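Okay, got some structures for you below.
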Structure 1
Amino acid sequence: MAKLGQIKNLVRLGLVRITQHAHQEMAADDLLWQDVQEAILSGALIEDYPEHRRGACCLLGGITVNGRQVHVVCTTEQPVVVIITVYEPLPPKWKSLMERNRL
């Protein structure tokens with residue numbers, strides 16, 4: 001997928017901005033930038049939000065080298081990747097890394 005490839009390339013180049021909210025969520029889940037980067041680079045596109053009211057963005061899911069599952073919401077149409085939020089996909093909301101739990 002071209003969009004995912006572009007995001008990964010921007011991350012590899014270091015063209016990333018992390019919002020304050022994402023920093024807070026990373027700290028709350030004890031995630032470092034390296035974990036987030038690994039999740040993005042190993043990740044897949046889970047959901048795309050091209051018409052989001054605050055701008056086009058998407059949900060990525062990936063796994064760190066330590067085996068942690070991580071979700072990243074980031075922009076898709078900017079010259080830099082803006083990391084909006086980061087979290088571990090846990091029950092009851094998530095059944096697996098890629099599948100929502102439909103309760």
Structure 2
Amino acid sequence: MDPAAEQSYIQMARDRPGLLCSEVPVEILVETVSDENEPSDFVQEFLETGHTQWRISKFGRLGRGKQQVKDAVVVLWIRAMRLNASHVLGRDDPDWDNPFFSDEDLD
């Protein structure tokens with residue numbers, strides 16, 4: 001993905017913390033599986049930005065330490081890879097109606 005597109009998606013994460021899983025652009029889902037060992041720098045920044053904004057919009061503050069945010073990014077990345085698989089296979093996903101950047105109930 002080119003740098004301009006990456007910045008556009010990161011801005012989207014800032015602006016739309018309530019984005020539903022069903023609304024995540026396919027390009028983002030594809031990007032999550034580009035490296036199966038860990039999220040790419042872009043995916044990590046995208047998820048961290050969106051998660052931070054989601055927590056602030058829900059609770060009025062981040063209220064988490066750096067390690068808790070990193071843990072949330074990993075959990076969200078795993079869900080994003082599953083959403084990509086659901087999309088590729090054309091099947092429903094139980095998270096379609098959930099906020100994409102939320103880590104609630106994802107343990």
Q) Here helix-only ellipticity at 222 nm (-39500 (n - 2.57) for each DSSP H run of 4 or more, over all residues; to 500) was calculated and came to -8500; which of the structures 1, 2 was it taken from? A) 1
Q | Highest-scoring label, criterion being relative contact order in percent (Cα under 8 Å, 6 or more apart), among 1, 2 | A | 2
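All of the numbers you see were taken from the coordinates with simple rules; none came from a lab. Given the structure is predicted, the values throughout are model-derived calculations rather than measurements.
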